[in-house]
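The numbers here are math on the coordinates, done by the rules we state, and not lab data. From a predicted model like this one, the values you see are computed outputs, not experimental measurements. Cβ atoms are built from the backbone, for glycine too; each structure is taken alone.
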Structure P
């Protein structure tokens, strides 16, 4: 576990430095000078916090194939920028209406709603600009678009909003969470595999792992919303029930959800059985998803 903690910290610092360099007037692409307030809002939403788990998965999946970490940096940063954009928009009053994220005011609280919307838009578009300029396989761009689009993360957020007004059954909750949260985690794993040149069998195994890891992450999140507190999580807790959000905890109960989480982690690790020690990082991340307390 110490090796994993060291890797997680190292990758988080590496991503933080990369974002810090890129999210500047000189680092951002365009035909004019980016507004200083907009850059400040982007940086507020993307820097100074977060475990950087999705970039970590990009790195770990690429490491299965011996890919140098620096080669995957553009993809790691792009995945994290998409994730940060989604958090900025999810926190808006029209969405989840949160005032706290990573222990600090959300972007719309630190700035204003219009600036928060534009900061999210800018992070999303800049992620694809970065990939387009990276020289990485074109399939990587398509992968991120699929993961974050209408049948992935964005569509999942829509289903989540719909679930506040009309109860979702267990299958519908699982599908919604696979889209809203799982798609980008699955996409991060697949991105690393695509950069590594995975064959069809390897890609299928890593895709299954990524889907299960995404499910596990959301199950743990739902459990933490019930069992943790805002100081530890860095965001408000006990909000799912208050907003009638569809979760497996609300549908099948806390104990059953905890059992489901354990089973899901087991299946995720089993999905990696064709790989040797080169996939130990991915195995450790799956276990971390089950054990995390924030």
Structure Q
């Protein structure tokens, strides 16, 4: 006797038709009929009356139908509980695409050491996509850039701004701009620009050009090596977030990173997005706190009080 046989019997009685029950279960009519026949042979009891109009339960089948329902319901309950336990053993973290966040690997290693029983899954995506995934509960915690497009209120999510996003102008070491302590838009208005083709930087550039006027955009690309080579070769400059301070060409002196001073820059922060629709258990709360600490200590630049 197998679970499938009991389920086949219940479906046949429910639909009053072997054909319709087979369609509902996505099995062939022949397979379902044979399954029920083998069950009847094993029990030695006729469970169904078969007519031209369909099938019906026999008077002797009621006890077996009742017990079959109990078994099927119990197995379904066990499957739901197993799925719940499996879901609670996973922690899905989204990380914003395009930012070189050098705290991520130490953070992930720390999570694994602190919570060895949890299975961690990581997904890299744009901040808007991370926001939407948290709303759908496909991601438990998102590390994202919080700005106008991601900070739209939603009853299912909570935002935790942590680190202000600061902007820098990246120029080749031989550029006339390389010795400036800070750079304004007026300093670069006639320069050619290479832009990282991501949702946040495209939004930032649109806002910058709207306030100050357009610049000559040499190219938009999400290939960071191309961007760095274009800058170091003196073909264009770039406006980037502080994560590019850590790129090897800046560290090696081929590219000079200079603070970008523009009083009209809209506020943006690196922070967390997490669901309020899912209970915050102790482990999830600890991971949020650990991420807050890692992001806060990411650089010596000021954090956002909250």
Structure R
């Protein structure tokens, strides 16, 4: 592709220039946009066609490419590097215990702290030290939308807050959020992200086991952990009629949820919402449990 260099902040001013090939998109490189030119116009550089990526799925967290699943062979790593030019390629082998601390391996380049932008929020984190739920982007925004639609300002508990995956969008949507996190490293990033996004007046953060930190009654409780069902009895001590619990799991758990709700002296309606495919024949789901 034949291109000319134009500072990004000057793009709007050249939109009607007759040398631009509007059938092609500019290519961004730092503060410069390489703008395609027509065949008859002069150019400053030729950019080779972009390679189409056909390998396994991966996520970009900041400028680091993150891979889950089985360890990729070197040719797959090389293909990702050639396609996205990341600072590093990080393989997350597994997550450990209640802290969800990742076991990771750097397969190319280097890793470390990143600044990640998603849905209008900024997250600081080190993906080699703390989990980032990249695949839950739609669910995070759904939580924010539910909070915004509420007739009154909600008091919300985020029992497994991590670095603020659900906390930031819900607080940004107008809720008063009690964010709880057991991992000290994630907790430090949580507080940093709350400040960075200007939400300190809407979030109260607590370090420790969420079962011991819940206080009072909540309008909404987010239980974003696959072992959440084991902690549901603790959450049920802090609800009222009309409270909603969002309980995450692999596969649906409607019957055990109803059993625990009824054991706590309530009844409930349950709506199952699919988040993403977790593995063959198994979905990551959220049970929206409305207490009555």
Out of P, Q, R, which structure matches 70, 30, 10 when Cα extents along the principal axes in Å, for residues 60-131 alone is calculated?
Q
Quick check on the output: 0.70 is FRET efficiency 1/(1 + (r/R0)^6) of positions 68 and 148 (r between Cβ atoms, R0 = 30 Å, to 0.05), derived from one of P, Q, R. Which one produced it?
P
Given a value of -6000 for helix-only ellipticity at 222 nm (-39500 (n - 2.57) for each DSSP H run of 4 or more, over all residues; to 500), calculated from one of P, Q, R, which structure does it belong to?
R
If Rg and Dmax of the Cα atoms in Å is computed and equals 30.3, 96, the structure in P, Q, R
Q
On distance in nm of label points 7 Å out along Cα→Cβ at positions 4 and 188, which of the structures labelled P, Q, R is highest?
Q
